[in-house]
1. Ranked by FRET efficiency 1/(1 + (r/R0)^6) of positions 15 and 127 (r between Cβ atoms, R0 = 35 Å, to 0.05), which of P, Q sits at the highest value?
2. A value of 17.0 was computed for mean count of other Cβ atoms within 10 Å over residues 79-86; which of P, Q is the source structure?
3. If P(r) over Cα pairs in 5 Å bins from 0, in percent comes out at 1, 6, 13, 15, 13, 10, 8, 7, 6, 4, 4, 3, 2, 2, 2, 1, 1, 1, 1, 0, 0 when worked out from the coordinates, which of P, Q was used?
4. Say we calculate volume of the Cα convex hull per residue in Å³, for residues 103-166 alone for every structure; which of P, Q gives the highest result?
5. Once relative contact order in percent (Cα under 8 Å, 6 or more apart) is calculated for all of P, Q, which comes out largest?
6. Starting from the value 0: which structure in P, Q was helix-only ellipticity at 222 nm (-39500 (n - 2.57) for each DSSP H run of 4 or more, over all residues; to 500) calculated from?
Structure P
Amino acid sequence: MDTQNFYAHNTAIIDQGAKIGANSKIWHFCHVMNDSVIGENCSLGQNVFVANNVTLGNNVKVQNNVSIYTGVTCEDDVFLGPSMVFTNITNPRSAIVRKGQYEKTLVKKGASIGANATIVCGLTIGEFAFIGAGTVITKDVPDFALMVGVPARQLGWMSKYGHRLNFDEQNIAICPESSEKYKLENNLVKFIG
C-alpha cells in the first residue's frame, strides 16, 4: 500500500494488501480490507466499507454509508448513492455459514445507483444505467435503462449525461446536454455518437 499517492483521513482503516490508485480519497471512518482494489481518482465518503475481493475502477464515487461486499465489481465512472445496499448471498441465515457461496455483482461503466437503492446479488447493472433512489433491483439491468420502484420496473432510458431520452419515429434520441445520439433497437439502446 503506497500512502504517497492517495489521501486517507486519519480515522480510515486500510488493511495491509489493499491496492488504492493515485489521487483517490478515503474519508472519515472508512474501512478498506485487504485484497480489495480501488482505482485512481475514486472517492469513498464517510463510513464506507470495502470488503475483500472488491474491485472499483477509476473515478468511482461512493457516497456516505455504503458497504461494498465481497463479489462486487464496479467499473470506471460508477456512482453509488448514499446508503445504497449490495447483497452477496441469496439466502442468508445467521446460523449457516455461506462464505464460499458469495455471488458476483457487476456494475458496468458509468452506471448510477441512487440513495437507499438495494441491489440483489448475482446481477449485472448495464453501462450508464440509472437506478432511482430507493429502487430494489432483482434482475439484470440493460445499458442506459432507467429503473425505479420496488421491485424495479423500467421507466425509460437515460443518456450518458443522465438525461431522460425521448425517441422519435425513427427510434433516435438526442441528449439535451451533449447533443449525442442514441438508437433504440430490439428494446435495447445503443450510443451512436
Structure Q
Amino acid sequence: MSKNLKMGCIIVVGLVLVIGIGVYSFVKNSYNNMVNLSEEVKEKWSQVENVYQRRFDLIPNLVETVKGYASHERETLQAVVEARAKAGGTFNISDQVLSQPEMFQQFQQAQGALSNALSRLMVVVEKYPDLKADQSFLNLQNQLEGTENRIAVERRRFNETAKKFNVYIKQFPRMILAGMFGFKERLYFKATEGSDQAPKVKF
C-alpha cells in the first residue's frame, strides 16, 4: 500500500470518527435536554395540582360555615359538593394526561365547574351579613382568594414551561429524535371566559 493511500485511509477514518463523535454528542445532548425539560413540565404540573388540591381541601370547611348561616341554600351548597367530588376524581392522575387531549380537557372542565360553583356560592353569601362578618368565614375567604390567585400563577408557569419543551422537540432535527424516544407535545391550559381573572371572593 502506497504512502498516499495509507494517508487517505487515515483521513477517512478520522473523518468518520469525528462525524460519529459529533452525531453521538448531538443525540446525547438533545436527549438529555428533552429529559430535563420534560421533568420541568412534570414539576410545574405537580405545582398546579398542589394549588388545586389546596382549594379542594378548603371547601368542606367553607361549605359547613356557610351552612351554619344559610342552611336553606341547599341547592347551591349541593352544587359545590358535587363539583368538588368530580374535581377530586381528576387528582393524582398520570402525567401522561399532559399529552392526552381528552383527559386534559376533563381535568380543566372539572376544575372549571368547581370554580363556577364556588362563584355562585359567593353570590349567595351576599344575602347574609352575619355570615360575611363571621371570622371563620373571613379566614376561609382570604385563603380561597389567595389560592385562586396561586392557581392562575401556577397555570401560567406551567404553560410557559410546556411551551419551552414543545418548541425544543419540534425543532429540526430534534423532532426526529423526539419521535424516536417517545417525547410527545405537552398540552396547555386554555383560557376560558373569565379565566383571565381569579374568581371574585372579596366583599
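1. Numbers: P: 0.70; Q: 0.00.
Max of FRET efficiency 1/(1 + (r/R0)^6) of positions 15 and 127 (r between Cβ atoms, R0 = 35 Å, to 0.05): P.
2. Q
3. Numbers: P: 2, 8, 15, 20, 17, 15, 11, 7, 4, 2, 0, 0; Q: 1, 6, 13, 15, 13, 10, 8, 7, 6, 4, 4, 3, 2, 2, 2, 1, 1, 1, 1, 0, 0.
Working through the options, I get structure Q.
4. Checked P, Q; max of volume of the Cα convex hull per residue in Å³, for residues 103-166 alone sits with Q.
5. Q
6. Details: P: 0; Q: -27500.
This value belongs to structure P.
Every number in this text was worked out from the coordinates using simple rules, so none of it is lab data. This structure is a prediction, so every number in the text was calculated from the model and none was measured. Cβ atoms are built from the backbone, for glycine too; each structure is taken alone.
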